[in-house]
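Participant: Once you scroll down, you'll see the structures, which are given as structure tokens.
Every read-out reported here was derived from the displayed coordinates using simple, explicitly stated rules and does not represent laboratory data. The structure displayed is predicted, hence computed values, not measured ones.
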Structure P
Amino acid sequence: MTPVEIIKGKSPIILAMPHTGTCVPETIFDSLNTRGHALEDTDWHIDKLYADLLPDATQVRAVFHRYVIDPNRDPSGQSLYPGQNTTGLCPIIDFDDNPLYRNGREPNKTEIEQRRLSFHAPYHAALGAEIARVKARHGLAILYDCHSIQSRKPFLFDGKLPNFNIGTNNGITCDNRLQQAVTDICRNADGYTHVVNGRFKGGWTTRHYGRPKIGVHAIQMELTQSSYMDETAPWAYRPDKADRLRPHLKDILQTLEQLATEMTS
């Protein structure tokens, strides 16, 4: 399995897609239980949702599933949200707190390290290389980390999430002009709700790469899956919903690209 797919673009915008992959090596798949086999916590259809919205954007997409190893978690295993329920580097539970593995088949430290070297590290090597390439070309790079989740997950958060969940680690990972522009678009999107640095403040990708002082800006966008698809199996893409959402996402990406030009002119 090639762990990562890369589309090189000429734009200052990089789309990262760490959770759309559904490939699981056979040996790992065999150790998962029925719940694990369902791959429920996939960011379903995110690549389709963003397709062609910004044709010149670079795209870095993990091919492997997050149950193999989560590329948006700290490789040290440290929690991104201390004191809150979450899933780990190699998840052993899903977003509903259900076990993913057959009894006694959870990965040990040696296997977790093997997965890190085989999947997590190559994904971030590719993403880091693209950030460096784009920054060298434009003088800055804007990493837009694409995510989605079911709108209700009581194990992770109370109530229902807003449609747009913007994460910048409380403003640390990008220039304020970028955060404000994205926020304004989401606020003005008729019929949609939004929050900035709410339950999702940006995962390891956003926090690790977002260094605005050196010209690398990072924003995580967590969308509710109800905004563009059915939230129950078989997780159908809903063109009627997606076609209404996509213009707002296109506006976000085009606005970020324009701001990148202004910030380097």
Structure Q
Amino acid sequence: MLVPFLIMLREGLEAALVVGIVASYLARTGRAAWMPAVWIGIFLAAALSLFVGAALQLASAEFPQATQELFEALVGFVAVAILTSMVLWMRRAARSIGHELRTSIDAALMRSATPSLALIGLVFFAVAREGLESVFFLLAIFQQSPGAAGPLGALLGILVSGVVGYILYRGGIRLDLSRFFRWTGVFILFVAAGIFAGSLRHLHEAGVWNSLQGVVVDLTSVLPTDGVAGSVLSGLFGYQADPTLGEVILYVGYLAVALWLFLRPAAPARPARRTAEALS
């Protein structure tokens, strides 16, 4: 339950920040009358995300066992790729996302022949990106940890992110977003490592991958995955009581590269960009 809650809290906050920046900028520049276009973009993005998620879930239910395992492996690999790119993108874009959004709003409303459609498209693509990311995250996580706790955690994460986003928009609280995204980013990379290793196991069960299958260590008698601690570790970090050599290589190798890319010092901003952000 914790993993889908934190992932949807982070994804929901990203979407809420985008919408909050758009809404506050429209209000501050006397263009609040365009807010219906913003809501249309949000609802269209939500509808697309729900449709894609339901379609993938229904389609996978009709697959035979081997194809089901292959499908789960592919969903896992896609989720890892999206998780990694999302975390690294937010690391780079957090400082300039507000300026870029305000520039895009001005372009949509002042230089477009159909400003309402341009604004709808701007909000739609920004929110749909978060929604489609969430679809693949949740599919991968629900496949590895079936049950009602996952969907409840995801729903709770969305609700909490909506409340926090609204309070941030109204200025009721000040949240250290850079620290929040940094620590949740580290956590998500560990989640992604578990999904990555679990996807290799799905490939093996589908009969596609049969190399590096020697068991590195067997902790079944000490920390089984069907026990309380084992199930928590499995749900959080993809823990397996009997990991194979291939799974360990993927897990450790992915974490080494991803954490280095994420935690390395950011390059200093160019003077021109700092000036533009200060003016914004």
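Participant: Of the structures labelled P, Q, one was used to calculate semi-axes √(5λ) of the Cα gyration tensor in Å, for residues 87-134 alone, giving 28, 14, 6. Name it.
Facilitator: Working through the options, I get structure P.
Participant: Let me ask something else about it. When volume of the Cα convex hull per residue in Å³ is calculated, the result is 151; to which of the structures P, Q does this value belong?
Facilitator: It traces back to Q.
Participant: Here semi-axes √(5λ) of the Cα gyration tensor in Å, for residues 191-246 alone has been calculated and equals 29, 12, 11, so which of P, Q was it run on?
Facilitator: Considering all the candidates, the number was obtained from P.
Participant: If you rank structures P, Q by relative contact order in percent (Cα under 8 Å, 6 or more apart), which sits at the top with the largest value?
Facilitator: Between P, Q, the highest calculated value is found for Q.
Participant: Here helix-only ellipticity at 222 nm (-39500 (n - 2.57) for each DSSP H run of 4 or more, over all residues; to 500) has been calculated and equals -9500, so which of P, Q was it run on?
Facilitator: Considering all the candidates, the number was obtained from P.
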